[in-house]
1. Could you figure out which one of 1, 2 the value 0.97 for Rg/Rh (Cα atoms, Kirkwood Rh), for residues 363-514 alone was computed from?
2. Using the calculated result -7000 for helix-only ellipticity at 222 nm (-39500 (n - 2.57) for each DSSP H run of 4 or more, over all residues; to 500), pick out the matching structure from 1, 2.
3. If Rg and Dmax of the Cα atoms in Å, for residues 107-466 alone comes out at 21.8, 74 when worked out from the coordinates, which of 1, 2 was used?
4. Determine which structure produced the value 7.5 for distance in nm of label points 7 Å out along Cα→Cβ at positions 187 and 715, calculated from the coordinates; the candidates are 1, 2.
Structure 1
Amino acid sequence: MSKYINIIYLVIFIIISSLSYSQDLYNPYHVNELNIEFYNPDYDSILQDRWEIDDKSYLLATITINGQEYDSVGVRYKGNSTFYWAQETNNPKMPFNIDIDLVHDDQNINGYNKLKLSNALFDITYVKEPIGYITEGLYLPTSEAGYMDVSVDGEHLGLYVNVESVNRQFLSKHFGNNDGTFFKCEPQYHYGDVYFAWPSLAWNGSDSLHSQYQMGYELKSDSGWQDLIDLIYTLNFQIEDIETILNVDRALWFFAASTVMPDVDAYTGLYRHNYYLYRNTSSGQFEVIPWDKDQTFGNSIINLVLEEGGNIQWIYRHSPFQYEGDHSRPLFSRLIDIPLYKKIYTAHIRTIIDEIYNVDYFLDFANTIQDSIEPYASNDPNVFESFEGGDYFEYNVDHFMITPDGVRWCGITSTVAPHSNFLSFNSEISKIAPTIYNVNQSVANPSQDDTVWITTEISDAETVELMITINEFPANFISMPMFDDGEHEDGISNDNIYGVSIPFSNYGQHIKYYIRASNDDALVLEPQKAERVFFEYVVGATVFDGTTIVINEINYNSSDDINPDDWVEIYNPLDTDVDISQWVFKDENDDHIFTFADDLSLGSHEYLVLCENSTSFMQFFPEVENYIGDFGFGLSGGGELIRLFDSDGILIDTVTYDNDPPWPPEPDGFGPTLELNNPIAENSDVSNWFASEANGTPGEVNSNFQPSGCSDLAGDVNLDNIIDVLDIVFTIGCIFSGECDNCPDVNDDGNIDVIDIVQLVDIILGD
């Protein structure tokens, strides 16, 4: 009998031992604790000297994050003004660049191999930079941000902002590829030097060795100077072709977001820098990626404005069109010279204002983050000398302030209030755009034989267009006119209902579209966040009927104590293996793409877990073997669409989950996952989803599984056509929960108890 007890205890041990600790690196409401132990005790002088000569090599160190140790990690100083002023004031709180996999290629923290730690030297609120990243991330691919409380060799340095690195990992996460031309657009000079090579995309000739290029842009890919030259030439001299090489809409979102906040240290601020350029190999277009958001809301840059003869109104009345016609800033001015682009830019500004740009939003945002970080902020031993002797932490959220040494600091809501008022009276922004009431698609799940009509009701429009693409990446949208003539499924002529048929109908084509309506004054989009958000369907997409691979379990918001990061389980209900090579998993953002490996199959009645971060996942579920990752993007805690495509782009399965009733609330931060009750029933039916027992069942039958009948295979209580330890786990779970059908009654005695487990052990061992 002892062998049975030992096996049972082993199973229970495996379940319990999976409950270990992990870090959430980019949660703005959580502070991680980091200690750096340098191998060389003279690290500070070495790294300062290297910074002075622009030597970006690393020193080796061991780092410990929340008790987890990582050895042979590369660490160096980073930054420009934040490094300079820390050095100038003898403040030990230097900003850090940390390379986790410098020596060990497979070493990472929650799937991330870089840490960029900003010292928050110029922000006593500690929240302006994270809020800057988070808000811009609502509208275009942007780094995530969280917090680290940092010590070096046991000396407490203080609270840092942890910003996600814009690197190949970031590119894969947002664009599904990372091998295109890649530039950091930042002058190659130190703070205090005379900058003469701003990365403005101004034309300086066709010679890529020209100092204006070499000193204004940092090439991050193996090659690409000619690509940059081509972009600059097209922008300055062939603007009519700009969409062949630049994702114009993303650039317009970039300007809209940075201008509204405002971020006056961005391209349309005081200078012309702080962004990356990446040529997306899927679309062939350059993408603009924001960077360095520590001057959001004006912050400390007001002091430079004052030094140059300006005043606070330069911040409060920062015009969205300040650099219109200024061709020293061609990335902005050349685009805005085009009337259509100017209208789209203005529409994006209206969207941001309508959605988030108000005092209440930012006050609540800032206060909520501060409530989480306050114990660490109050114990920071190395605040910037201007903030010494004052209780400015909360005060600077909603007040402009002057510190005793005479230095000025813009607040958050004290900037938003006057800037919002200024924007509302801007002559361009206040123009009246058309109104789009609804958009209808005639066939929800069209086959290649169906004609699909798109209709919409719009008032006050002169021009109505269907913007559509079949590009793998949501780019290169083409314009199709929509008609109100009574001949395009649009009702009767001149009834403000517009229609057009979709020209693409080949099997497997992934159609993405949105509506654009304009008059002489203004323009509107539907959805308003297009081209970031859009309508879509796949021609010939399989409607779920229980005979396809199915999304079976979703972990979208773990508890604080047990956090393996997000994961999704898929299940093959078929009696045959399925080749899933090059299948694709996405959430509702088409920038978030995870492609399965080649030569990958999912066996009959087997499970596969897709992990946001496989390292974190395995800390909790070491017994799970059938998993892949890292898909690298988090799932929304507020609910969203997740999708599974085959290698031909055919939509195999989709689930739109939510955290509000009738969806179960427990998976939203309380530990359980979302589980299907029965994977061969319709998974779009919310009544088929339940909160899991404990912290989910990755790689095995769901804890709430209710089959339509029991297996003919004796002992196969979880109906996966295999008799193994998972059947024991399933039986233990139903005994503990008290919610069992009759399938685990292996010995047919009418009771489900330890005797059934013993019987299962006998079957497994062949006794």
Structure 2
Amino acid sequence: MNQDYIVPNSWSIIEDGFIPKYIKSSESIFSLGNGAMGQRGNFEETYTGDTFQGSYIAGVYYPDKTKVGWWKNGYPEYFAKVLNAPSWIGINVVVNDVILDLNTCKLISDFRRELNMKEGWLSRSFIATLTNDVQISVKSLRFLSLAQDEIGAIRYQVTPLNCSAEISFEPFLDGNITNQDKNWDDQFWNISTVFSKNSNAFIEAETMKTRFKTCTFMHHQCTLNEKPITLSFSEQNTNSRIGHTYVTHVDQGSTFSIEKIGGYISDRKHSDVLQTAATVIQIASKKGFDSLLEEQILAWSKIWQMADITIEGDVKAQQAIRFNIFQLNQTYLGNDPLLNIGPKGFTGEKYGGSTYWDTEAYCLPFYMATKPPNVAKTLLEYRFHHLEKAIENAKKLGFNTGAALYPMVTMNGEECHNEWEITFEEIHRNGAIAFAIYNYQRYTGDVSYTYSKGIFVLIAIARFWYQRFNFSEQKQKFVMLGVTGPNEYENNINNNFYTNYIAKWCMEFALDTLNNIKDTDVEAYHKIVAKAKLTQQEIEVIKSMSKSVYLPYSKEHDVYLQQDGFLDKNLTPVSELSADERPINQHWSWDRILRSPYIKQADTLQTFYFFEDNFSEESLKKHFDFYEPLTVHESSLSPCVHSILAAKLGRMDQAYEFYLRTSRLDLDDYNHEVHEGLHITSMAGTWMSIVEGFGGMRVKNNQLHFTPQIPKQWKSYSFKVNFRGKILKAIVQHSGTSFEVSGDEPMTIIVNGQATNVEPNFSLTT
């Protein structure tokens, strides 16, 4: 049974009522971030119930050591941890000597939590009866600033309802933290300084091994009935924690409040973290809470102006797409070229590392269409900057001549994943990185990156592929042995169709790009070849191999086989599985999963999504009908691809079903794992399922193509895309589709195969 406690709302995520069993789920769902730091939806006050505390600083990590046998040469030396950082949000509350703790209160009523996505803030309110029978009303409002991304702000209010009371606030910083997913008992932080100055407090800490210096800080101001009051405080100071306690008498019905500004400074950007923290506090406190909140609302309004997707007639669908867009923008804004998009963003610790192939395969289209071009280019350049590390990674595994194997998981270009079948076998990730270069070039029309930087990435990847294939005398083709495809429920198999196909395509694309450069600028071509030390012999090997790659195929079923041994399995459809066995990754042994026919996510069908122009619609239909009934969709990346393909086949009921699954994956907790954090990178797939699936948007021959469809459950939907400097808005209704283009110039698009000219500031309906 999926969870169903989130109240449907177009612009907000709302939880009505205090439900302890959903605490950790809510902590994920109500997470905040601003691209530079993030915070799970933990309570500010004491909570002694089951909780998952999480505060994160972008780019700050710890290399948790791995330990394997000597025979696993090339195995990653560490598994990167996204570190839980010293907490800044804490505010202990004591009322007449009793600690406010929702786990021990006699009664909790009117509990309401709201994540306002339109304005970018989180609020919480409730009435609590404490163990001493004092009844209080509590309200809190918190946000992480987009305008000043090193700070967050909290307004916390307590009103005694049935009597006057002595109330104390203790805002504190806590460096006594750890990660839930650590492999060993290592300490991740070395705290060097804990001190306060006036109403400011600081914890300076350094990560072990990686030596990131950080400063966690806070500033606070108390008010009574919304008027500032000056109170002296007592200081509680240990070697890892600092708190300031304010105590005052509060009349029945009066409101005692504290406004707290806090956050992080790291030496990734600043040399003197303490001095910078003091300066940041000064600037932020001078503005004050209300002005900072106004800045926040304005910043989010600018994001939504371009990124919003509207849906009329289906509140849950509307809520879901905005939640996905909101979380993507909380995670990555393109401001720092050294950062990327982690699979959990700032919402949890699972998966470690900052970058998977998800960025290139799923996230890039979202950022290309909703942000200025430099943001997507920054994502591409992230991989270029890591090219030498990718070459080192391949060299560790025995590859040479500049072959590159990009890591499955990385923080700095090094592989830092500790699962054998992922690290060594799921090598298809190389293909996604090359495809992203092609996809960017196709969408933007900009070849400057490809010809100046991307070409070296393509050459290095092609070199890896031609060394990874081997010639089969039996098949008289080049084969790829011992791999894991996108379907991670098959490990160490031979000739995964997707891997073989995208490897073949990578080699062809690298050669095509080289030829295009040669045709455009011979001198540049020779410089590239010389710099890459690419020989004519290598070029001929790549060319010859790309023409002779083995692709497993079944004449009986008239489909490409996911891998050589797929038909040896008992092909029992998912529909025959018992509900109490789902998800199978939480009920079956790994051995049973590997022997089963069940597919975790789009694998062969991933090929049809990336390279749809290379296959007929009839072939897509056959492959969809063959593989989808065997797919359990236990990867967050699966439903979106299937939604897009189902829409292409005109199966809108099925496409809609997959859309709901991908968009409400976390809100409804389809995979029963949201307590670990949100599926950030797959959220971009939700955007794709509407724009590319229902809207049918494609880029062909430098033009936007659309084949709009609309689910019967919706009255209308709309989206915007930024295409080569022009903003196009599509409004799809059952009666037809309208297009609007901003600016001064018309735009020609192809709608249902017909060229259509859209005039600026004029709505055209097709």
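Derivation of every value follows stated rules applied to the coordinates shown; laboratory data play no part. Since the model is a prediction, treat every value here as computed from it, not as a measurement. Cβ atoms are built from the backbone, for glycine too; each structure is taken alone.
1. Numbers: 1: 1.27; 2: 0.97.
Comparing all candidates, it corresponds to 2.
2. Values: 1: -7000; 2: -9000.
Of the options listed, only 1 reproduces it.
3. On the way: 1: 21.8, 74; 2: 24.3, 78.
Matching structure: 1.
4. Details: 1: 7.5; 2: 6.1.
Comparing all candidates, it corresponds to 1.
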